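Some structures are shown below for you to check.
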Structure P
Amino acid sequence: MNDRLPEFFPKFKKLHGVYVMRRTYEATCAFLDGYEVGCGHRVLKEFHSWLVPRGKGRPELYWPQLVLCEVYPDNALPDIRYFTPEQDEQAVAVLFNLLEEFFEAGEQHGSKVDQRFRIKLQTDERNACTMMFEPMGVTYDLGPDENMYAEAQSMEKQEMEIVVWPGGISVWPPGPVKTFDAAGNELDELNY
């Protein structure tokens, strides 16, 4: 399960009962949180930021509570542990509709939902170099006049640290990174 949430969501929605044994709102939210943490992505944080301007709940509420504010007043949210089957069904339907709307809005407006950037790492014609990706310590040895690519997910932290040392370069990306050879073939997906 390495797909980002926008790519995985249609499959999850279609096979909801396969991924979540008890299709409750609580279990569905817990699965989505766990899926995203396991993949190293932050789409649900952007989902929260997208929900806040809708004005249905207080901004300090976590995204599952903001979704419930579409149905209940934010000062009278029910405890999701005690939902009836009907409440669970309604809450999951609202969540799925909001996620679809959020993903669609991201595609139409080029939001942060799926922004990535790619960096070409090139050695000069005379020197070999070791490219190291921190904090994992994964290394790639490039000969003279060779290159590779790294693709990282844009995140809140809009900076990347690059440290040059004798014979190599260390790259600290702002989040998960995929590496590619010069021909564009994926080498590794590095999550931390």
Structure Q
Amino acid sequence: MGEDTRYLLWPDGLRPPDVDVPEGYALRTSSLTGRDREAVEGLLETGGWEDGVAPLRDRALPNGAFVAVERATNAVVGTCSAIHEPDSGDHYFPFGGALSSLVVDSAHRREGLGRALAAAATRRLLDAGYDSVRVGVRTDRYPALALFLNAGYAPCILDENDVGRWRDVFDHLGLPFDPERCIRP
């Protein structure tokens, strides 16, 4: 990913998160084909992902691609995938899996869908036995960083400069920073 990415890790021993789906919505797995593919492609474009669905489909765990559906319209309004990815490109996480491409349609944000999708993908990776579960988030995506921190993920410290970088993120979010909560893989 790069220097503008912050990694967050699921702490060892922390129980899998509950998947609480907001009223009026449903979560389901998807093969990312047909109408789901079209809807997820649109979501990914609005979220800034240029690679499309194909790389997700190739790396997603079985039953690891999730979509959030608005019950009233049956429209796909969010997505997140649990993927096999021990090598993030610039760091190696042995036995690693990652959350990828969490996007919620702007008209449906602040409803709890992002948290539900992240919980479903996290639980899928933990249930599959991954030793290292992580998410990489660009530093300018403060709402996503807040979502993952509040969901139980911990800041990952990969080099001596990361403590200061994370302190800056926490300051921006208005959250207290505790370096003891950070994980050093």
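Worth pointing out:
- If distance in nm of label points 7 Å out along Cα→Cβ at positions 65 and 137 is computed and equals 2.4, the structure in P, Q: Q
- Of the structures P, Q, the one that 56 was derived from, the read-out being percent of Cα pairs over 22 Å apart: P
- Sorting P, Q by FRET efficiency 1/(1 + (r/R0)^6) of positions 57 and 169 (r between Cβ atoms, R0 = 35 Å, to 0.05) from high to low puts Q first, with the largest value.
- Structures P, Q, by mean count of other Cβ atoms within 10 Å over residues 41-48: label with the highest value: P
- Across the set P, Q, relative contact order in percent (Cα under 8 Å, 6 or more apart) reaches its highest value in structure Q.
- Entry that produces 0.25 once FRET efficiency 1/(1 + (r/R0)^6) of positions 81 and 121 (r between Cβ atoms, R0 = 41 Å, to 0.05) is calculated, selected from P, Q: P
- Among P, Q, which structure scores highest (criterion: Kirkwood radius over Cα pairs in Å, for residues 49-128 alone): P
Here, each number is a calculation from the coordinates, and none is a lab measurement. Keep in mind the model is a prediction, meaning the values are calculated, not measured. Cβ atoms are built from the backbone, for glycine too; each structure is taken alone.
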